[in-house]
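Okay, got some structures for you below.
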Structure P
Amino acid sequence: MEIIGTLLIGALAGWLGSTIYKGRGLGLLGNIIVGIVGSFVGYWLLGELGINLGSGWIGVILTGAIGAIIILFLFNLIFRSR
């Protein structure tokens, strides 16, 4: 059951990140992957900055979305020049 929750939160975070950051779309599977990886990046970055958005669902999704935005920015920065 936890894996389903992780995929749903990743999908929501990736979708929110791709909605906020208008760039090259990655589709549903790409959004899930970006959202899950973005959660790790968001938790690491916000932890380094001393920022905590909370431990509830909203905080988890917002943290993942922030990380997803960073990943999408880097993805578009790297692949735009090619």
Structure Q
Amino acid sequence: MTAYKTFVTIEDPNQVILSNLPFQKGQRVRVVILAEDNDRATMSQRFRNLFRETQTLPGINDVTEADITTEITAHRRGE
């Protein structure tokens, strides 16, 4: 089975128009439609929401850069 991959942007959700296909008239083909996921954008938005949420936690302003460095160093030592 020969695979052919192309990308189209949906302009009308009731139909998809494919053109300039490399197949012969009358040839049977299997059509599989996969929507392109925008996982990066979704994950990025989730992280921004998480950061916004954590920055509003009580006592967050009491954490210093030195505290963060100490935590990172301890974690790297396996503590």
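Quick notes on this structure:
- When percent of Cα pairs over 16 Å apart is computed across structures P, Q, the figure 45 traces back to P.
- Value -28000, calculated as helix-only ellipticity at 222 nm (-39500 (n - 2.57) for each DSSP H run of 4 or more, over all residues; to 500), assigned to which of P, Q: P
- Source structure (of P, Q) for mean count of other Cβ atoms within 10 Å over residues 34-41, computed value 7.8: Q
- Mean count of other Cβ atoms within 10 Å over residues 26-33 from the coordinates reads 6.8; which among P, Q: Q
None of the figures in this text is laboratory data; all of them are computed from the coordinates on show. Note that the coordinates shown come from a computational prediction; the quantities given were computed from them, not determined experimentally. Cβ atoms are built from the backbone, for glycine too; each structure is taken alone.
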